[in-house]
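Once you scroll down, you'll see the structures, which are given as structure tokens.
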Structure P
């Protein structure tokens with residue numbers, strides 16, 4: 001059976017066709033369509049099937065999609081007008097927020113924080129109240145709900161978030177409110193906090209539920225249109241959507257909780273990189289994904305994808321399980337410019353797909369990172385990108401010359417400056433994810449992918465003394481590969497405020513049991529066989545009096561005393577994360593969690609024997625500009641011609657259909673049994 005993976009980025013939409021027994025069949029890139037994202041996904045799917053050999057076009061079972069539609073909507077804030085229903089007296093919870101401030105505005109005395117997604121006039125107070133143990137203090141006043149619904153409908157609002165105080169302890173009031181809304185306004189999209197984030201922390205729960213309501217009127221129709229298009233094209237193909245947690249889910253579930261899709265696209269690349277780290281035997285890997293608009297970093301330690309439940313979107317808290325990825329606005333399309341103070345900057349503004357970099361020949365005139373690579377010879381004149389982009393060096397040169405006039409630099413000096421500035425920014429992001437979290441990057445390998453990642457990865461790795469660089473065989477479309485090797489994942493959480501001890505084990509077992517039953521039912525709906533399922537139980541724990549928690553896996557809870565082992569595990573994890581442990585300090589439970597994983601496909605493929613190394617013959621050379629007056633000719637290899645066991649020394653350029661790899665002087669490169677390009681940088685570090 002086969003699967004199609006479609007990763008829709010800001011510039012290109014990548015597609016792969018994957019056979020469960022033989023691996024990659026075909027891959028392609030098509031230009032993304034801002035006004036018709038579903039059309040671009042279908043076009044990419046049809047194109048990748050057309051590129052496959054005729055006898056490989058049948059038996060397609062799944063289409064797995066990673067989308068940035070939710071990400072773009074939250075970043076650009078051009079979504080619909082929404083409303084909030086909340087407990088009487090809590091109308092301003094979004095305004096009050098927390099005392100914490102984002103790092104970028106820490107010293108800005110005029111910064112007022114991110115504006116709420118719901119205007120104050122569209123926040124409605126409902127008469128109801130629970131106390132801290134879930135007891136009803138004030139019964140739900142249904143007429144206050146109906147009055148709010150009438151006002152919401154009268155204002156033309158299409159989506160409403162419902163978040164009542166302590167509803168994670170008893171969701172009866174929220175459920176009844178949803179019934180009234182459905183009765184009064186059947187077309188109104190509803191997001192309940194007891195469904196989106198049934199956990200303690202009122203502000204974060206409200207913010208997350210509101211963001212879900214903000215995304216729902218756009219994401220739900222998009223996913224429905226996509227599923228209908230796929231069904232019309234191939235009725236037997238099932239459509240799946242990648243979530244921020246690194247697992248896939250059905251389009252129906254994704255449409256109900258689109259807040260889980262904020263990192264849908266980048267998560268696929270991390271999943272694929274984790275699979276490659278297992279192939280190569282490299283336990284610790286830093287993944288870097290550079291596309292057209294952004295640069296994403298993730299740290300995979302001991303083959304484990306890191307998850308966080310305390311992420312943000314445009315400085316607003318989002319508390320759903322998310323792959324821990326650091327993103328900055330540095331991509332191939334990032335625009336270089338001079339600010340009013342005369343500072344030479346790159347990004348975060350991007351040229352996108354239209355008009356794109358100047359070198360794309362679509363009318364763009366501002367120089368980008370891609371244009372710098374073209375001017376320096378890294379990307380050759382006439383290179384074809386995607387379905388219809390032909391690189392134009394003259395246009396890139398003109399764009400860099402125009403910016404250089406403002407800086408007093410030549411076009412080549414400007415291009416070199418663009419690369420250095422972007423490298424510094426990306427190295428900073430990698431440093432934040434590694435050194436900033438207590439990890440030494442020198443003990444990690446770097447896995448580089450995305451259309452632009454392998455062009456810059458060596459510079460970043462050398463900056464941080466990372467010894468090994470891994471470039472997968474289809475690095476330019478690796479996020480799409482990650483989609484087809486992903487499993488179904490369902491996350492459930494329940495607040496549980498108590499002291500960790502043997503005395504609470506029975507109560508915790510009941511809480512875990514309820515969540516496990518729900519997760520198992522979902523896997524059954526997904527068609528996952530019983531022998532393809534696994535469950536991970538965990539607790540969010542902290543020392544008594546602390547505010548931040550650590551998620552600790554608890555393992556088997558059938559034997560009495562399992563909380564003792566959980567406590568020891570917490571002490572060890574706390575010491576690793578914070579540098580100290582206090583074994584005598586009581587430990588508090590905050591949240592109980594269950595992650596259910598359903599295996600959709602077996603992606604393990606055997607390696608090719610590489611015991612006898614071979615030396616490949618270059619397919620010519622490439623002239624690289626290292627200054628105005630100095631051009632260096634380096635060997636050029638074609639990735640598709642390299643075979644497992646091939647080994648060569650740098651400097652070199654490796655071109656492929658979906659990216660270009662820059663290999664520094666003095667490094668040693670080889671192709672392993674899985675087709676990965678392994679670059680030993682120790683001679684350069």
Structure Q
């Protein structure tokens with residue numbers, strides 16, 4: 001980092017730093033970061049509990065956040081002069097009870113909240129000169145405060161309002177600090193980013209730390225400042241830079257750039273007419289150019305070179321497979337557990353699994369394991385409750401009819417009850433009503449009946465922003481998917497162009513949501529979480545959605561996905577990733593057991609696991625709530641993700657040794673162990689003789 005250390009003093013001045021360096025010893029007593037390009041206060045300042053002097057002058061800092069130095073109880077000098085400070089928060093300087101010198105000179109500070117200096121009980125000097133101070137009634141407290149002990153040397157002057165212009169804050173009469181009107185917007189906006197009303201279309205502005213803000217959009221709008229309307233053009237369905245234009249509610253058209261055409265600007269000029277591809281290569285049309293897709297065995301810009309497939313550079317076989325060169329092609333001899341042309345597919349060992357009693361099969365590599373339901377154990381969940389084994393003749397559960405659950409006999413009861421496994425309901429746990437979906441999951445059902453109408457409700461929870469929720473169609477279609485965290489609907493009963501709708505609500509927060517869909521002829525209505533219903537009409541001669549293909553929930557088969565993408569029914573064909581808690585068709589709870597096909601689904605809805613994909617490097621993941629976690633670091637490690645290694649280094653220095661008023665005749669070589677780990681200590685200690693000299697002239701060793 002180019003810094004120099006002398007004992008516990010660290011110099012990082014004039015190093016063109018954008019931020020404070022890492023691994024500064026926590027035992028530092030003086031830290032010099034002046035004349036750099038630092039734009040934010042270092043976030044980890046509070047670890048330097050022995051710090052006595054901090055110099056951040058001549059940087060680009062704009063804001064002093066709350067509690068940024070609250071642990072620096074020994075700090076006596078803080079220099080922040082000649083930055084771009086505009087805002088000091090009320091709790092910015094909390095905890096600095098030992099501070100004697102504070103320099104804020106040469107910044108852009110106009111207002112300082114009353115109480116900002118309340119804990120500066122040891123202050124003897126404060127520099128506020130060369131700041132455009134706004135001296136109205138809100139700054140009267142500052143004038144009276146510095147007059148008590150004359151801790152400001154009479155340099156700071158008022159810039160506004162006009163009656164106070166150029167007056168010294170120290171000597172101006174308190175009666176002159178009056179409020180006659182609102183300060184200018186640029187003054188008020190220095191500490192409140194919402195004051196300039198950046199949020200549009202009736203949005204609510206919420207201030208955030210570091211002069212940032214967040215806009216809470218009114219229904220029907222989106223964007224950082226809620227500047228965009230949620231309409232049929234949401235997410236821009238036009239391809240290749242085409243411009244979307246709303247025609248009417250739910251319908252749009254695409255205006256294509258030069259070189260493209262088609263409903264979605266999906267077609268470009270064919271540049272393969274006079275291509276130079278060789279050896280039976282396929283020409284791939286690009287934008288104003290083309291490329292050659294080579295036949296097996298060839299490479300090069302025009303496929304003019306023959307490939308040695310099994311060389312280290314080109315070997316396509318994966319997962320430990322053996323490559324076999326067949327001149328113009330190749331084959332892969334796969335390792336156990338893998339299949340496919342390049343051995344990239346992990347064989348599903350759960351196809352013929354032996355898991356019993358509702359156990360869930362978890363696929364491995366050339367193996368699997370059974371995850372048992374409550375009441376069962378063993379490699380294949382074949383072992384029942386011990387009660388039934390000990391009392392086989394007396395337990396009514398020995399011959400129970402529970403389909404997908406455990407038999408339970410309450411005390412003093414005449415009959416047993418069924419305790420259903422996750423996802424199953426019914427007296428005998430015979431119905432599967434809630435399931436979890438993952439990558440490649442879907443459920444295939446009979447086609448949707450739409451005459452005289454159809455009502456669908458889906459209750460679900462997910463943290464993913466994309467995924468197919470429901471699809472039924474060929475050319476006519478109903479497609480419901482997650483798109484950028486909202487629900488997107490594409491509805492076409494055969495009246496061109498298609499009608500499109502997006503939910504105003506975002507639903508990818510891990511919480512439970514319910515969407516209600518109503519199809520009445522060419523009219524389609526959507527309502528989310530019992531909110532306001534919204535309707536689109538696929539206007540035209542056709543009246544009903546008529547489909548004969550399967551209804552897909554939670555995903556879509558590979559063949560249907562290709563067709564849906566080709567016709568722009570769906571924007572993304574990835575499976576829904578999360579839990580569908582229940583589906584109701586025309587008011588009746590759907591039993592997924594009647595599905596034509598269940599692909600890679602899991603019964604029930606597992607709780608969200610925020611630690612499942614955690615980033616903690618050298619520490620333990622601790623869940624905070626359903627969607628977030630913290631990292632508990634191993635001893636010595638630090639950082640948000642425990643990714644900062646412990647430091648321990650020798651820092652040599654020289655100083656005189658003093659004892660009872662006597663001093664060594666020369667400076668002695670010594671060293672400190674400096675590091676972020678408690679384990680940082682000397683590996684060896686050296687004893688030496690030191691010649692001491694006393695004021696009366698006596699000497700001893």
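No value in this document is a laboratory result; all are computed from the given coordinates. Bear in mind that the values here come from a model prediction, so they are computed numbers and not experimental data. Cβ atoms are built from the backbone, for glycine too; each structure is taken alone.
Remarks
- Which of P, Q yields 1.2 [distance in nm of label points 7 Å out along Cα→Cβ at positions 524 and 556, calculated]: Q
- Per distance in nm of label points 7 Å out along Cα→Cβ at positions 468 and 540, the highest-valued of structures P, Q: P
- Label whose coordinates, when distance in nm of label points 7 Å out along Cα→Cβ at positions 60 and 516 is calculated, return 5.4 (choices P, Q): Q
- When relative contact order in percent (Cα under 8 Å, 6 or more apart) is calculated for each of P, Q, the greatest value falls to P.
- Mean count of other Cβ atoms within 10 Å over residues 92-99 - highest-scoring structure of P, Q: Q
- Structure responsible for -1000, with helix-only ellipticity at 222 nm (-39500 (n - 2.57) for each DSSP H run of 4 or more, over all residues; to 500) calculated and labels P, Q on offer: Q
- Read-out log10 I(q)/I(0) by the Debye sum over Cα atoms at q = 0.07, 0.08, 0.11, 0.12 Å⁻¹, computed value -0.49, -0.64, -1.19, -1.38, structure in P, Q: P
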